[in-house]
Structure 1
Amino acid sequence: MKQFTYFILLLACWASNASAQAVGFDQTILYSDSDRPLKVSIWYPSQTTFPTERVADNPAFLGTDVVRIGTPLVGTFPLVVISHGYRGNWRNQNWLATRLAQDGYIVASLDHPGTTSFDHTPALAAQWWQRPNDMSRLLDWLLDKSDLMPFIDSSNITAIGHSLGGWTVMALAGAEFDRDQLKQECALKNNPRVCGLMPELGLDKEQKGEPIGSVKDERIQRVVSLDLGLARSFSRQSLQNLTTPTLILAAGVDIGDLPQAEESGFLAQYIPHEKRDYIIYSDAAHFSFMQLCKPGAIAMIEEEEPGDGIVCQDGDGRSRETLHQAIYQDITRFIQTP
């Protein structure tokens with residue numbers, strides 16, 4: 001019986017590995033007719049299996065193995081677009097993008113000018129509406145001009161975002177920014193990590209060129225928010241009227257001033273139950289949704305920038321790798337639901 005069980009486990013592992021696709025990877029810059037160039041990274045199922053190279057790897061964070069400029073696998077595949085967090089970048093969810101591409105998704109991410117780790121330009125950061133616009137521009141290019149256009153199932157598009165990226169994809173789903181409400185909320189609970197960003201992101205006063213109302217992108221079928229911030233800036237009415245299916249994933253470990261009850265919980269309170277799923281990982285922290293950290297990463301980061309080692313800290317339960325497994329299963333279960 002033990003030998004039979006062992007054989008079944010080996011067979012399951014073989015089947016899992018056999019079904020995973022090689023991952024092609026490419027990067028480009030979108031200029032179009034805009035003065036806001038967007039650096040785009042793309043992962044996709046690839047016919048080409050070698051040579052591989054490791055991307056998004058550095059002394060602190062673990063990267064993934066991909067085939068640079070591979071030949072796309074024949075077929076059409078669901079599309080996932082990813083928005084990084086405040087002063088983050090495309091590398092932060094590289095683990096998720098690679099895994100999705102292995103399982104038959106085309107994935108694209110970009111660096112948001114002004115709020116990426118590569119660009120802190122104040123004037124760009126203050127244009128809060130540009131973040132969802134960046135994602136819509138990315139979709140324009142993917143669906144109309146990119147070499148991957150013939151391989152994309154345009155009827156099956158998901159937007160995923162972490163932290164400020166979660167806020168970005170919620171705006172794409174139809175949640176509407178309400179400055180007066182945010183000011184009232186911050187007067188009641190002045191959360192420094194959230195309310196303190198209002199001037200930098202242009203949320204404290206009206207900005208030239210900012211839109212009125214919704215910036216919803218109708219091409220997106222569903223959204224996934226990974227422990228978002230600034231949820232209380234979305235009008236309650238717009239959340240109650242939301243029709244885009246939404247998966248809200250939240251970190252249960254408070255990193256000090258980003259309690260999920262006031263962020264992800266705010267979305268869950270007002271979005272109709274039939275339009276959202278809400279999952280709290282009690283042993284995950286805000287940065288658990290980012291890439292895996294290497295041994296010694298916390299000390300290395302702290303030496304370079306005291307206080308930033310928090311990006312490699314999780315809860316006292318599961319490892320980040322195990323948390324990623326649970327997060328991935330919950331995401332794929334949601335985006336595969338008809």
Structure 2
Amino acid sequence: MLGTAVPIVLAPMGGVAGGALAAAVSRAGGLGMVGAGYADPERLAAELRVARGARVGCGFITWYLEREPRQLDVALDHQVAAVMLSFGEVRRFAPRVHAAAIPLICQVSGRDEAAEALDSGAEVIVAHGGEGGGHGVHLRSTLTLVPELCDLVHERGHPVPVLAAGGVADGRGLAAVLALGAAGAVVGTRFAATAEAAVSPAAHRRMVRARGDDTLTTRVYDDVRGVNWPDGYASRVLRSRFTDAWDRKGTGSVPVEHLYEATEEFRDGTRRDDPETVLVHAGEGVGVIGRTESAATVVEVMAAEARGVIDSLDGHPRL
């Protein structure tokens with residue numbers, strides 16, 4: 001359906017997964033997804049032009065798309081390979097995607113949300129576990145959510161593939177979610193640590209050094225960027241001196257009386273690419289990243305490692 005040679009899809013990380021990264025993943029055999037994020041339509045169009053010549057999709061923050069519906073116009077005009085909707089009501093946009101004969105991918109974080117996506121005509125379901133980087137509700141784990149949603153799809157008689165997202169950062173993780181019944185994996189953090197990702201040098205260095213224990217969920221960076229996510233959502237990021245300083249009360253948010261001060265510190269640190277200030281979205285899988293590589297190398301190595309794991313388990317004497 002998605003035209004991939006290997007079951008690897010790039011997570012549409014806004015501000016990270018631009019046209020260059022998406023094109024590199026697609027040319028290596030996966031499906032690259034440009035992350036629309038909070039981009040204006042002109043900026044999104046520019047990123048899709050960068051990927052011209054490669055078969056790439058586009059992913060949207062659904063609640064933000066409601067505010068800026070022209071983003072979807074841009075993606076449909078560019079005849080993207082797939083549209084992914086995450087974090088919001090999909091019924092408003094599903095008919096337009098279907099009318100364009102473009103596969104509709106819906107990322108969900110629970111059973112009820114998956115059922116609603118299927119009712120809206122989702123052709124691919126992404127089971128988003130809380131281990132993943134970036135925004136989410138962070139309640140369910142990939143290990144339990146994937147098989148439950150695979151069962152739901154089977155029970156409802158909807159022959160649609162389920163992809164796993166959250167914590168998959170190498171071939172072992174890919175093999176694991178295939179064993180759970182997933183048709184493939186949506187990978188974010190591992191691709192954020194590639195040469196083509198639109199992240200700063202400081203962010204790359206931090207991801208390479210980080211462990212899974214170094215992540216936390218917070219709204220601090222949303223506060224200082226003025227991004228008003230709906231209640232219940234937080235973002236998994238790398239912990240830093242900045243998060244420690246401004247989440248002093250453990251609430252996950254900057255105290256209102258200190259918001260101006262925190263915002264100015266964030267802007268200054270970002271300009272200087274200060275590693276203890278810059279925003280680094282990263283999931284728990286960051287702990288298995290040892291170096292920054294090309295996206296093509298990541299696809300190749302991840303697929304080969306998954307094949308090796310699966311082959312090693314075939315006829316395992318303890319089974």
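Please treat every number below as a calculation from the coordinates, not as lab data. Keep in mind the model is a prediction, meaning the values are calculated, not measured. Cβ atoms are built from the backbone, for glycine too; each structure is taken alone.
The maximum of distance in nm of label points 7 Å out along Cα→Cβ at positions 92 and 220 over structures 1, 2, that is, the highest value, falls on 2.
Calculated for structures 1, 2, distance in nm of label points 7 Å out along Cα→Cβ at positions 52 and 116 is largest in 2.
With distance in nm of label points 7 Å out along Cα→Cβ at positions 84 and 308 derived from the coordinates and found to be 2.6, which of 1, 2 does the value describe? The value was obtained from structure 2. Here helix-only ellipticity at 222 nm (-39500 (n - 2.57) for each DSSP H run of 4 or more, over all residues; to 500) was derived from just one of the structures 1, 2, and that gives -11000; the source is 2. Computed over structures 1, 2, FRET efficiency 1/(1 + (r/R0)^6) of positions 148 and 188 (r between Cβ atoms, R0 = 25 Å, to 0.05) reaches its largest value in 2. For FRET efficiency 1/(1 + (r/R0)^6) of positions 60 and 140 (r between Cβ atoms, R0 = 25 Å, to 0.05), the calculated result is 0.70, so let me know which of 1, 2 that is. So the calculation was done on 2.
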